[in-house]
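What follows is a group of structures, each given as structure tokens.
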Structure 1
Amino acid sequence: MIAVIFAIKRLGNLDQKWYLIKLLMRITTLAKKYSFYCVLLLTLLGQNSLVYSQCPTVTNVNQSFCDTQSPTIASLQAVDNGGGIRWYATATSTTALSSSAVLVNGEDYFADDNTGSCGVRQSVTVTVYSAPTGANFQGVCVTNLNQATPSNPQFFIVGNNLQWYTVPLGGTALSPTAILNDNTIYYISQVNPDTGCQTSRLSVFVNVGLVPPPTGSAVQEFCNIPGSPPTVADLVASGNNNWYLTSAFGVPLDPATPLINGQFYYATTVDPPCESSDRLEVLVNIYDLNDAGNDGNRSICVDQVSTTTPFNLFGLLGGTPDNSGVWSGPIITTNGHLGTLDVSSMTLAGSPYTFTYTVSSALCVPDTSTVTITILPLPTASVSVSPTTICANSSATFTFTGTPNATVTYNINGGANQTVTLNASGTATISGTYTTNTTINIVSVASAGTPSCINPQTSSTTLTILPLPTASVSVSPTTICANSSATFTFTGTPNATVTYNINGGANQTVTLNASGTATISGTYTTNTTINIVSVASAGTPSCINPQTSSTTLTILPLPTASVSVSPTTICANSSATFTFTGTPNATVTYNINGGANQTVTLNASGTATISGTYTTNTTINIVSVASAGTPSCINPQTSSTTLTILPLPTASVSVSPTTICANS
């Protein structure tokens, strides 16, 4: 091998040298473990540049890219020395990386030729620049909008040579002095310091808080309104503000905090989360309100106007009015704030009269109150009754009508005075049951309130009471025979209508005449009772008087009788008995065989007999029956009975022939 090396050195022809070198490489391929010696040998020959001339050469061991370039293995830079370029993940890896494999920031990559074994691999450290880092919501607090620029140091964004855009892709980068808009999204990339490429962009929502030092009046004055005192919220400064009790630091005051007279307050401008560092100093002065007092009033009865002495309107005001005010109104007052008033010219038609008291000052709003003078009319009242005429023991209502809430003094039939108060509608009622004529006399009327105006009055109204009608009934005669006549007579209030029934039957009516009578006549067969139910007077109203009187007509039954004979058939010259049966003690009129009338009186058992010896048929005919007592009732009857007489039998004898022969 040494001889070969020396031979190579002696050769001046490069092609010959190359031939010997290839021969030497074949030898070393057979024994790779001697490769070190081969390299050493070539080095000694001064020809090592020829040995590595096929391995790629890395001239930049630190290569950088932007994420917007989407760098891959193919993006890596190396010098191809004829053997091609392959990249590996490690110095000893046997698997080449794909040219489309994405580069990883901070990784090392190793270059080799196409064989992957050209020698010691050179490495490249890769840096991939991506979007700058920072919060997606950032703000700046400025006292002037010219300070709201991308170069404001209040932005905290990590990156190199930051570029600001208004769009996520493309567009033109903003100038470092461009004024940013409040509540706007901006897109920020960084520049690769090695290549100048720009990365993807970080989106940042930018809030610009403009907080210039506030301006305003150094002295602010307020009125102290009772129940609603001035508060921190009433202080005035430019912009939105926080208020403090100190010129630096401190805790913001609640806007509802009441202000203190003579206190200094300090304002900042606030545009959350920003607040100005400089504060406006304000001195607070608080003044009491003008006080005209509370409204007042006075009423005067119209009949007292001419006698009312002048008085001060100021004394009618309520509260604690200031005495610096002035009066105005329809009538001129005197004595300044006292407002002395003469009411003698006031009239009912001009009422009410309103006077205004005004208190004013330079700072607080004027305050006014009023006093109203009212001329009161005299109250009135009248009384009526409904209905105006009633029946005794019926109800009626007296109605008082007049000035609302007035008190009416009255008497009944001239008796002791009484009072009744009208309601808010001006009415009052008195209801009752009355038996005699009743007159209510109004004496006077007094109005409600102060003063109470009294008006004497002499009106009245009368309730007329109608007496209840009456009626009675009688019958004549009181006792009659059946089928005889009788007359019922009604007597009572003239022209009244009497409701009655007969023997408890349906109600009927009869009207009495102007003399107060009415009659009902008829023929009756049974006892008849007329019951008066009620009596109604004529006219309006019709008074109805329930009554329970009655009268009864007694009916005597007609007597009866019948006749019988026993036995009903006899032999001539034999005896028979006729028996009369009927109403006890009645007298029976009869005839025999149509002859002259005869009478027979029945005993207490209602019988009578006639016995005799009869030779011919005999018929007894009852003609009538008369009852005993008064009246005697006679009942015509046509009943009869007949006794049949049988003639005595007769007989005679004869012979024929009258003469005969013996044995004939």
Structure 2
Amino acid sequence: MQVPEKPSLDGLEAKWGEWWETAGTYRFDRSRTRDQIFAIDTPPPTVSGTLHVGSVCSYTHTDLVARYQRMRGKEVFYPIGWDDNGLATERRVQNYFGVRCDPSIPYDPSLDIGALERPDDAAPIAVSRRNFIELCSRLTSEDEKAFESLFRTLGLSVDWTHIYTTIGELSRRVSQRGFLRLVAKGVAYTTEAPTMWDVDFNTAVAQAEIEDREQDGLYHRIAFDREDGETVEVETSRPELLPACVAPVAHPSDERYASLIGATVTTPLFNVPVPIVAHELAEPDKGTGSTIGSRAFGTPGWESRDPTTADAVMKELEGLTVKKARTKIVEMLRGAGGLVGEPVAVRHAVKFYENGSRPLEVVTSRQWFVPILRFRDQLLRRGEELSWHPPHMGARYRSWVENLNQDWCISRQRFFGVPFPVWYRLDDDGRPVFDDPIYADESTLPIDPQEAVPPGYTADQRGVPGGFVGDPDVMDTWATSSLTPQIAARWEEDPDLFGRLFPMDLRPQAHDIIRTWLFYTVFRSEIEHGSLPWTNAAISGFVLDPDRKKMSKSKGNVVVPTEVFERHSAGAVRYWAGRARLGIDAAFDEKQMKDGRRLAIKVLNASKFTLGIEAAGTTVTDPLDLAMLAALRRSVDVATEAFDGYEHAKALEVTERFFWGFTD
């Protein structure tokens, strides 16, 4: 065998990447039967900029499993996808191009963002919904090319012929089909209800996307007059929301309000009759246990008994900043006798959207919901059936399911996402009839209700009394990502392929999205298929910076993988990743990468030496040789057992120990 005179790591990634692609080394053979296949539900990384070494680490873990299963004789289905829709993508596009979406603006087919001259600090340019979507598609396409290049350099053994995007035609069709199936099963509904609202993104968010952040604040106790002359006290840290209050909200389990649910009270200063409602968003262990639900001042559902006074109060608040409006309304409440006692200073947990910068509001709005609370027991059982690696990660899933307190809000008031395949008939006054939606036929999917026309109508009837209007919202990005097994395996598109792949064998992912991606995928599979979507879940930890802090783009402490590849080689970086155990956070350590590079060079030199020896086949009888083979057998057995248990770090450790002992 011909071997290079001086083995080197330089250029190996490009050389072998090209060779693998040309030879189709990792192409999936769909002629194999289900028992011969190992199917992986590869996580599609979020396309919102650049990947960092944390992604390199976790994707290496998956690749180690894929390569091991091939060595065991399995035909491995190892696709790749890009998660390119959602708020993160929209925010990147807004910042990159300096635009904002305004659906009321007509489409401009000649729009050229690059040709526009404006200062760096100029206000964002308003563009139409269609123009904005085109900009999103343009930027994500470029990002995806960079992602693919990085993963190819890393040496991932994915099948690049099985690639999808979560905004692509296949994903939109599967997502819309999944939604229509939920509706048909009575597992999706639209209603107007209190929701957690991000004021910057101007959209509702789900429980799984909310995090608590400690903030200093003041609790204000406000008295609402009852019709019997008594009062109901509501405590809030956001009294400036009183002008938009449509209901004091109490938790359904709070006995203090059990007899008051449904009763009518009036808001101080504005004299608006509002009902006391029960909702899981209220926190009974804080203050009075009740809060206020709101919508825009003066909109339908907000009618004052004294509109002249209400308007006068509102005029004093208009134009003020949030802080000044809060001070002003407290002053007015105090003067009108609506403030009970003085505000109390607190340090409390305030709810934020996980990617937001300002506290969430409780806003009443029309949304699509999925009643996940109804299926809690079934989902807990599925969690017990799933094989978790490491096992203790199953406790995180159980804790999340046990503590769910609201249905899943699957609609978002955004633009670059999968549209709901729904229209609404308009009555004679031009108001949508929400209780009688018009659903698209599955054979027409994917459709955009802002462009397509429902059966029985014509385009000129859009938006006019007696006509129709398309549902303006898009699906939560998790409503699409929760169907990645169905997208990758082409559910209802290719029944033969789907039958060979589903349920899949493995879902690899990080532990912070057990409550979202993993949970929602289990839920969707339970509802549609009555089974788990996969049999194993391999959960990676975070990558920490040298100060032991989680790497994230928002913190500015990420390490760019390409620079590390150039310094140490992709193989050396894979070595570092391979030493990181599942479920445990790993520190970014270039010393380990140097060790990995030294090992890779040693492997090349040892291979050159061995392949240069011509040896005749013979029976091994020398005691030293027999001892070496016995040690090899033990190492292989231990490494095999480790890989079977998803302990790749242990397999690396025992293999490396044998190699260095043998060569030295």
Structure 3
Amino acid sequence: MLKRSKKRGVTPPKRWAASGKGIQAKRKGLGMGSRKGPFVRKRLLKGPLVRRGRYRRLVLPYAETPLVSIVIPAHNQWRYTYACLKSIQRWTHDIPYEIVIADDVSTDQTRFTPRWTHNIVHVRNRTKHGFVLNCNRAAGRARGKYIFFLNNDTRVTDGWLTNLTHLMEGDPQIGMAGSKFVYPSGKLQEAGGIVFVDGSAWNYGRLDDPEQAPYSYLKEVDYVSGAGILIRADLWREIGGFDRRYRPAYYEDVDLAFEVRRRGFKVVYQPLSKIVHFEGVSQGKTVVSGIKRYQLRNRRKFYRKWADILQRDHFERGNSLFLARDRGKHKKTLLVIDNSMPTFDKDTGSRSLYQYLKLFLAMGLNVKFISASCYHIEPYTTVIQQMGIEVVSVRSNKERLHRWVKENGAHLHYVYLLRPGVGTEYIDVIRQSAPSAKVIYNGVDFHFLRESRRYEFDRNPATLQYAMQLKQEEFALFAKSDVVYTVSEYEREILSHEMPEKRTVVIPTYIYDQQFPIGIERSFEERNTITFVGGFSHLPNVDGALWFATEIFPKIREKLPDTVLNLIGNNPPPEIAGLQSANIHVKGFVPDDVLEHYYASSRVVVVPLRYGAGVKGKIIEAVAHGIPVVTTQVGAEGIVDADGIMRIANTAEEFATKVVELYHYEAIWHSIRERQIGYAQNYLTSHHARLIIEQDIRP
């Protein structure tokens, strides 16, 4: 019979098909590749493929020097292994990788892996090893800088490996990382794991919506599932692989995470890497019988090994999940609430907040963020989440956000409120739900002051009425807050006069870690433009740009006829766009990398504000770049030693004269530039800002 034939050309797959198992499998519809699911139902491959059974031969790419070695342990379940390999082939294109199949004496088509695949390393055991020893043995064949242990009953998705490897390549302190696991139904299986003080382990988020906020941000976790682990190969070898005491399986992944941390590395969860896991296929589902019975046995072994660490760093079973999911036993939690996501390359307030969010993380705080408008725009939301910040307002609404504050207020140590509207909406619920939290209010600028100055120009009674309403709201917020932050020394003096008992602190508008001057270095001669930068959604910027372009720039061109003015800013209205000409270039929004080139070509930056409040981010940014500035008294307000680092003019004639002077005289230009660099070194560093912040927010 064919199934016993030794004839040449009667391949093992043909014998398997002729044995009756192939016919039985055909009836169960085990073909692969359907768009409707992981497997094609009732589908047969026709033509020459029949000679190799029901599966197409998979040709995987060959990497001479793979970055990642993907180790797939398998004991039978070939149809799942094949589906896993197909998904890797489909969704892994930009990372050089190799695949090692760890075949633990399979009796199905897994043993014929080399016949069904090309460029896959097939490591077959002679005797049954179990998961732990099987992985250890196969990992010995890995050539990559990283090793990814991937269960065979999984399907990877787009970006699964790229998002993990880029993460670890960018942070040498990350030793091990894991993916977001979902069931075929679409429900969440695990978003990182939690280990409690008794050694018990939970799959965090099980059966919830995987796109909810708690499962969508990068974070340190107690462990990541052994169904998908990326670890540095040298660290794996230093540890010695999975601890043999846990053979054949279970708790080896938890133990490995603890070993990684013992060596000073982080274990992180990367939500942008998503893997579908058919849980139970590889190991079963019950802990009473089968291999899963080792869960309880190995938990006791794990506890004996790590009892001191568990007692020190972990919570009682089921308690304090809000903190446990972030490894937060020794961290303080800071809630930041602003009106919207910080679009940090589009406006001053957003850029400033973005820089302070990074500072809060550097201080070791557990940071949560709420966009009070519940409006989220990409890529900004994902950028904030990838920094390690939970964006609570994702897929939420105002009612749910208030409920979240009420439910979790007891865990908050600090609350950082920005802007009057947000503060008015949240201050009372925070005071009630988080009575022990220190509340810090940052109005960005004094809105009532800005509107009062606007009234001086438009003389509209509605403007004045609005200014008085804002003043009442803002001073109510000042009174209810523990600390008030402002970016202007002038505003601090106003509040100190009105409320002398209130702690009021001046913080830098922008903070930097780079060496000053920042940006692209160019000489005086290589710079030949005048530049205005400011978001045009802010009315003072629209007024200032129009004033400069229509009244000041014509006077400048009388002396500098070939000079070009660049107007750069988000959302230019028609009256700004209409200024476009041979000498006035309206650029609108430009990305940061493009903005750097405009700064590099600028000899003078102009900030012609006639009303407003607070310290102007566009001035601070120019100072950090070492580009001399001409502004008004309003623009210079609140900046220490403003006369030394910029030129101040309040009339069109005076403003034009100051610009021409800086444009013409290199010695004056360099003198101001040197003073700007000194100012930046004293006031614009993250170290300086941190010294101020830590007086109120102690990690």
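Read the figures in this text as sums done on the coordinates, not as results from a lab. Since the structure is predicted, the reported quantities are computational estimates derived from the model, not experimental observations. Cβ atoms are built from the backbone, for glycine too; each structure is taken alone.
Comparing distance in nm of label points 7 Å out along Cα→Cβ at positions 335 and 511 across structures 1, 2, 3, the highest figure comes from 1. When distance in nm of label points 7 Å out along Cα→Cβ at positions 63 and 215 is calculated for each of structures 1, 2, 3, structure 1 comes out greatest.
1, 2, 3: which one has FRET efficiency 1/(1 + (r/R0)^6) of positions 271 and 423 (r between Cβ atoms, R0 = 30 Å, to 0.05), as calculated, at 0.00?
Numbers: 1: 0.00; 2: 0.20; 3: 0.45.
Only structure 1 yields this read-out.
Thinking of 1, 2, 3, which structure, once mean count of other Cβ atoms within 10 Å over residues 103-110 is computed, gives back 19.4? The read-out was computed on structure 3.
Can you spot which of 1, 2, 3 the value 3, 13, 21, 23, 18, 11, 6, 3, 1, 0, 0 was calculated from, given it is P(r) over Cα pairs in 10 Å bins from 0, in percent?
On the way: 1: 3, 8, 7, 6, 6, 6, 6, 6, 6, 5, 5, 5, 5, 5, 5, 4, 4, 3, 2, 2, 1, 1, 0, 0, 0; 2: 3, 13, 21, 23, 18, 11, 6, 3, 1, 0, 0; 3: 3, 13, 20, 18, 16, 13, 10, 5, 2, 0, 0.
Of the structures listed, the value fits 2.
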